[in-house]
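Several structures are given next for inspection.
Read the figures in this text as sums done on the coordinates, not as results from a lab. Computed from a predicted structure; not experimentally measured. Cβ atoms are built from the backbone, for glycine too; each structure is taken alone.
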Structure I
């Protein structure tokens, strides 16, 4: 049984089934692996083996990126997935923090490097004649090393929602660990096509997409995510499986529905962080099954939805998953609810999701012992995610540790408020966060994006809030921003840090304000952009 990505690839070296389909071009598994071996040989011919054998990729979801992922495994070196939405000093910092001695990019992304100080980094551009010549002249591959199961396959940067991205050491074993389970569960094999539009430099696409194809022999259709072209892509590539992370289902559902939307080959969508409403609507509209789970980039916390998962819950955790307070160190008691479903004991029940057995599959952040120690405290892995658990063990997210709000002397978490606002049919996406109260503590602010073509008035919004029996009066947003879009990471996670920095402003949209102890919203003067 394969324990590494290298072994999985080598097992398909003589496989003539379809491996990659992209804009009219195709590669069999045999062709894909042969080209990846030549790429690895060419890169190793330029490398300095006295330095860390780290090769960065500043690429989109293209065959070049897929070849780079395979080349690193076959060549026995570490691939560093560079976030192509980063810019300037942040981008340069990521490349240097990962100790990349070679960076592979292309014509689309090469301009991002202009003016950056990257000492000791050799830049290779796959769109140039020099690259083609380099590959053509590559000899036979002599790997730098033969990776073991726990050796680092990739450096994958965290999404950076709560600070600078950190490179996670992603082990080879993760791909053969996750792939067979998903392929078997969803009956994926040769003849299937996995549509991968989530960034291939991030763990979500690797653990939810690439691993499925590599372990099952299905084909890969790499793509750049677009809500408007999503369905055309699914039909064009005859895609039967897709993965997502963050808000893509909401983006797609915001497009105009057509009578034949369900006339497509898609059977399964697998991912995480979709809302209950989006899961149900996407399944209905596109005639497929949506499976949603939870997992961090660090892969130390795994939570899965099971049959009977209540609305609002993300499922049940593996046996080592618990919810803890750190000071004093103790497990949180079960959540208690009133007759309307409102949480009665948030201070006691809401805590941080932890792995009580330690880091699990988390191998630490590369070159950052302090950040690793911050994650691994008291013999546990602390995720930074707030959550609570009901008496039956169902887990509900409450936001990040920075999402606590102190409103009128009461602690509120963002997650439950967001789930309630998502019930309003006109709202497509929402973020709830704290802004300074003009007197003391915090005020609740919500930034929302409406469904395409939807209209929502301050009066209608207030009426629909009043109809939510589990919404505490203190949880009513004091400020509501109606925006065209929300700032997000490359993995479609809303950047609340940016929203908090902007404060109670319209931010290019419209701002509604609610006076204290009032249920009436009015449009702020001068708030129209």
Structure II
């Protein structure tokens, strides 16, 4: 009798026995079309859909729906599909679905697409039912890496006219992933169920429910109360609460998300750079490399990571953290050196400094507003009289991404996070630093309109170099160039925090996604 009672108690305490995994998410999903790019949506979609190429926790490429691939020539790649893969409705996956999905993603329109990842894509050929050949406009050595972002949908289910509502409601939401789409309640939750036909080992969770709980304290309280089994985005201020409670376990890791100082170096006059009279200066000092270096040397990165972020960050001095593609071993973090910063300003012709307003989000991650205020104080200390405007993310990104017809990005200096979905430093630089050219999908997130022919040339070489070792060497050279020119000013890599029930394990991912496929009952 005692053994039976004990077994019942264990079953009640273990989510695996209940077969339902409940995940509390900070950000709400707002759509389910996998060819529109938005991180919270993608986090859930990766359970339902799969890509030709998967990623490990450091975002390195792994076989996915393609069991293998090979380079035929500089502009042709061949991918061999796994045998026996079926969509959730039982329809076999074929090369036609791959071709349909790639064309659909390439033709997607809007602010949130994967155009940068598909900029080299030219055409796709169905060789046979299990083989596709992708042709590119030129050498594309990172094609397989970029394809990790493109999810494969069912051509039959999606067709030519599927709407967002068709995906949200489930009619078009037919993938090959380990879970199938069941229900989406906007602003509330998404429910998935284990797919009966997945090609991989069966998942332990019969059902996965993603609940949207934006308030950090409420999300952690839900974990400790047993209302959810896992929570993401645990802020550093709550690490101790999760770590010390006997009902929960804390998991942390350095993410690929880098907080940068974006600098307006593209305009002759910058709107939030002012003289002593408070009026915009006729000449934009941010175009001077020495001024940008002064900004960098004014920053005490270690203090920001430990104090403003309460230990929830790691000081950064380059694009990608250790373990990710394009990390430069031994590259030093810029020193905190206010005297050097003041000397650089004087050398550039600004011995008395100037006025500046920096803009940042106030609600994107725990500590963003505090970090921005601290940065303002550090810049003021070297003679740059700085005002801080911390604003909600919805307003910040609308102003930061203002259309070219309306004058382009609004800010002079802004703070924002960026991480390439591929995890490759070269893709990060292509997005945020390559000379802005929407026709070529260059620099789509280049808010400072930075332009450097040397960097552009290196990024072009990287795109054409098929040899892995040579390409990595070029990538590291490009990263060094960015840091030497202070094209942007990396500040810190954000640490990711998850809380789980005590009896669960979790594999932290560099993209901060919370994957049910990486959550298991501890043994």
Structure III
């Protein structure tokens, strides 16, 4: 059972995360309605304003707060309660993240930070918006200290023993996060804040975008790895099986650290000022990250098959029937896994130079983005919430609530399928992203997009209804469901005597290799961008 004080810490993160989910989801629906010309925005709001808030609230705030809430609960469950000074650091982190979020959203709603989720220069926001981003990132450092310090404390107290897999994976996720955020910290502190305050007249646009995407792509794996944690550790326990291999699970997380960071140039394939050879190198490293993803898929389906065989199911795929399809803890995660197949395939297309030319800056990219975070990640997070909230509140997930939760998951799945499919298909027809009006004065090409944009609005409506239902169910799970003990499912390895290679917990080696790859991939091109920059740009505000 998670310690009461640690449970309270996790719950506050979840409540803040779900507030961001509600507001961000509402703004997302408004975007689809505006693009389909179904409504005109009220209260002098503009499309790009709500697009910025939607991206920040869902891609940065909701995910970050939920992930830390989940990791606090899991680390407390597997290593013991957090010490007082670590818990204090965690609360400082939560306060800083909350203040940063509120300040940033206020700036967006005041129309002083309509710069979109990527805050690309030369669009310029209020200095307070960039300060808000800095507060959010600094808050995560305090939170990361609490978890990493707890892990190190456990290892010192248990010399020679294999660390709990959940804690190991949490630390790997945070190592990736800390290394990745160095890029966005550098550009915000040394470029955007001085520029927005007027201390610098111009900004090096190419450098700012390069530093953003140094952070922006590994951010995707910061979202994904906690979902993988649930897949590796929770799902095998839920299905009555075992973790296929503890060592394989750890190695896959370490490989994500190595291969998910030095790949940002594949987001900049069409941009000038970066040598094609450096873009090619980072595309190759992008494809390398497929390896730990395939390792994860192999491990998961091996766990499924072993569990099914142990239950007596025969035939090549007979074990498939033995999976607990009516259990929302499994169903949500499995649908998330299934969605990651087209999401991963889309990522390969986006990172391939020739195919990228077809879809670059079209709404295809938005569709890919949504099935990655909006389906794979969020569906898994929904499933986690349905058992973790009652666990932390001392209540139980009843059969009736489980059935309602399954309905909510299916509603989300259908809504996301309709919306993302429409985005993908209309993107192939040239429909642009980041654009409010797409009729192009009745141009023949643009006339093909209208039905797809209506479909996006239909899908977005279903998604918002699903969010409403999710929040109602979560409130009931926290307040009105029967008192009891809901399981925190922690799986055990198939071979519990499996000897863990010591190198898998030698963090100096893996962090060292990660920095070597980063230096190889970034040092020379970044020096070229600094020493021989394109003309700088003043700030622009078009709202």
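Per-structure values
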read-out	value
Answer label among I, II, III for the case where distance in nm of label points 7 Å out along Cα→Cβ at positions 67 and 131, calculated from the coordinates, equals 2.6	III
Among I, II, III, structure where distance in nm of label points 7 Å out along Cα→Cβ at positions 83 and 227 as derived comes to 3.6	III
If distance in nm of label points 7 Å out along Cα→Cβ at positions 427 and 515 is computed and equals 3.6, the structure in I, II, III	III
